[in-house]
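Asks: Below are structures written as structure tokens.
Values in this text are rule-based calculations from the coordinates and carry no lab data. Everything numeric here is computed off the predicted structure, so don't read it as measured data. Cβ atoms are built from the backbone, for glycine too; each structure is taken alone.
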Structure P
């Protein structure tokens with residue numbers, strides 16, 4: 001099936017019991033099936049687009065308008081070397097250029113530019129008149145281009161893979177066709193392709209969830225297409241790990257679980273695409289954490305008791321005694337404060353809950369929610385919602401929310417369900433949430449120091465047990481708790 005919203009298919013599949021292959025968890029099997037569908041749809045779209053470009057390039061080289069223009073420009077260039085052209089000839093040439101531009105816009109706008117190149121490598125004309133106009137492909141800056149190297153190596157019909165092209169100041173590929181006039185090859189028609197149209201194929205978001213993306217990579221380990229998840233980096237600017245790509249190029253098609261360029265574990269479905277002499281790897285991937293979170297939401301949307309039952313039992317791994325920072329900002333009940341350099345502290349966590357959000361920069365927001373808050377089912381305050389709105393509106397770009405960390409601290413689990421459901425509804429994943437609880441504690445104090453990036457809890461136990469300190473930096477996240485609960489490998 002290669003139509004409809006594949007994300008919906010993925011969610012429905014995750015909700016159904018299925019028979020898995022031996023050794024593969026049902027969640028993995030369903031996720032790979034959905035990724036295969038996404039991959040195949042993009043492959044069909046890519047191949048259809050490239051075939052269209054190839055066909056149009058061949059058509060352009062035999063187009064009578066382009067052939068006549070090539071001959072006239074070639075003759076005009078030869079005459080210019082001998083004597084100045086009369087004004088009426090110059091005017092006629094300019095009118096002809098305008099006519100050719102209109103013809104290009106009517107029949108070949110899929111190409112970024114079209115170069116008319118004689119057999120010496122001189123660029124007689126282009127549609128856009130960029131820096132390659134009236135230059136030699138085989139000398140100067142243009143001699144360093146992939147286009148120049150390919151024409152010298154193979155002057156016949158060829159495809160020049162995407163590479164940075166100085167004249168346009170962006171990555172370009174080229175469909176090169178011999179310009180044959182009166183039975184003689186007089187040069188080449190070079191149809192230049194930018195990456196923007198391919199990017200539109202691969203950055204569609206309707207079936208990719210929050211963390212899914214589909215991209216192309218070449219054998220130089222460069223991403224050919226822009227990252228949907230990190231739009232600040234364009235094509236060919238991101239280099240991917242050879243240990244991830246090389247086995248996929250060798251295998252040709254299949255599935256792999258890897259750590260991606262952002263440092264997250266992902267599930268990938270890949271296939272090899274051959275474009276003449278070039279090999280591209282087409283990869284569809286999604287964060288494993290999102291797959292697990294979607295499965296949790298389908299199976300336990302209204303009930304987090306499964307997580308509660310699988311939280312670590314007994315005393316946590318207490319650490320050595322610490323001293324609370326003296327220069328910290330104190331957060332009182334039903335308020336939140338932020339800091340990028342000073343410590344944040346909140347005291348008296350008992351029937352209430354501390355909410356800590358750590359941004360990728362190390363800046364943090366700390367809140368202290370009472371039993372009247374929405375995470376308890378109350379209607380008095382919505383502290384968590386206010387904190388999330390502050391972060392998403394003023395502090396983080398949309399793609400940076402994936403790197404947000406949330407820590408919940410309470411001696412109980414009465415607020416866990418409401419907090420988790422609210423966080424997941426706002427697009428966070430289970431793996432972004434940690435929950436610290438000591439059931440026998442009377443109260444707790446939470447301290448976060450952005451200078452060291454450390455999160456500490458001082459638990460007040462019974463009078464006989466006194467105080468205990470817990471470092472939360474290595475605390476298991478709820479994604480790991482859920483994996484254990486469903487025996488996920």
Structure Q
């Protein structure tokens with residue numbers, strides 16, 4: 001059915017996707033949410049997008065508020081274009097008509113204006129006031145039906161805006177083609193905006209709640225990653241080759257290096273060398289085979305300084321387009337926005353290598369911790385389908401000894417390769433150690449290696465086997481039970 005429906009592009013990033021491809025032309029929708037939820041911005045962003053396409057839009061308010069205040073607020077947003085007002089966009093206040101003459105007069109006025117303007121979209125801001133004027137539910141149904149019928153006959157798309165709670169038993173809900181619910185919720189000290197397609201006739205909408213934000217650009221919607229990418233956008237193409245880790249002496253333990261297009265986790269406590277490992281991995285990037293660094297801790301400047309101490313020229317890699325660095329401060333972030341930013345960088349650069357410094361940054365961004373397993377599955381599956389080899393870090397609390405705070409087993413099971421880094425006390429000295437814990441479908445050395453941080457443009461290098469550590473090898477398929 002979706003292929004035969006004519007749709008309008010909303011020009012709201014992410015909105016068309018959660019609506020199943022865009023708003024259906026000639027249909028009617030309710031945008032519902034409490035004051036401040038973002039309904040007016042959303043409707044105007046769509047209206048200005050239609051105006052830019054040369055279509056006529058009639059924006060009617062049933063509020064006592066003047067249009068000057070509305071324009072004043074909209075003028076701070078990038079999509080606002082005052083030259084469109086009075087041409088493609090007509091704003092009309094019919095509050096007095098509704099108050100003095102009632103719903104029938106309002107319908108007659110709207111019919112006349114729609115015909116006069118040849119409008120392809122009608123926005124009715126203030127449906128709550130129309131409900132209050134109506135004597136019964138039948139009055140409201142009649143009002144919506146008459147307006148909807150006229151709009152459908154002329155191919156006009158209608159957006160009703162209301163702050164009233166619209167449930168499935170409301171007369172408006174039963175008659176319109178779609179309902180979008182916007183909400184602003186408080187999670188502990190932070191505020192999160194979410195949108196849900198509660199009803200969508202003729203469309204395969206993405207269910208559930210999706211995050212959105214309001215910025216100078218207007219509204220950006222971030223479809224839940226596990227819903228949007230329930231299956232990867234491309235086929236999974238496991239590579240038969242390997243990729244060097246950049247750590248001297250480690251590739252031999254991995255039977256040639258990391259399997260191509262795999263996802264690896266470097267797990268260890270603070271100071272064990274995880275970020276240094278990542279810098280060594282990235283140093284092998286070239287303009288032909290570029291890399292992306294996605295981190296939450298070091299700014300690009302501090303990352304360059306840290307690499308310079310290892311005689312690794314990260315600044316030069318960035319300048320030559322061999323490396324792109326994305327820094328997302330570990331403050332308030334939106335989980336899905338982080339993922340889309342990451343995927344966009346990998347896609348735009350055609351990255352061959354990806355280093356994510358701090359998977360905990362994604363955990364800290366979510367307000368719903370139960371999402372992490374499905375979210376991470378969608379993210380890693382998509383990265384594999386994009387052909388990038390990924391290395392990420394996961395910090396644990398223990399400085400030495402067995403890990404008590406292991407990463408979630410459900411998440412670790414989705415990771416192809418796991419390398420553990422720890423501290424070991426020997427002869428009064430704290431030493432760094434490295435152990436290959438898992439390599440999927442490949443043999444690897446199981447001995448505990450001692451590693452050191454070295455300059456000379458290397459980063460980490462294996463200095464030997466820890467005294468008393470057993471040596472041997474194991475096949476990854478047997479080691480992880482797969």
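Asks: Given a value of 11 for relative contact order in percent (Cα under 8 Å, 6 or more apart), calculated from one of P, Q, which structure does it belong to?
Replies: Checking each candidate, the match is P.
Asks: Given 23.6 as the derived value for mean count of other Cβ atoms within 10 Å over residues 44-51, which of the supplied structures P, Q does it correspond to?
Replies: Q
Asks: FRET efficiency 1/(1 + (r/R0)^6) of positions 204 and 332 (r between Cβ atoms, R0 = 35 Å, to 0.05) was computed and gave 0.15; which structure, P, Q, did it come from?
Replies: P
Asks: Of the structures labelled P, Q, one was used to calculate Kirkwood radius over Cα pairs in Å, giving 25.5. Name it.
Replies: Answer for the origin of the read-out: Q.
Asks: Assuming 8.5 is distance in nm of label points 7 Å out along Cα→Cβ at positions 100 and 460 as calculated from a single structure, say which of P, Q it is.
Replies: This value belongs to structure P.
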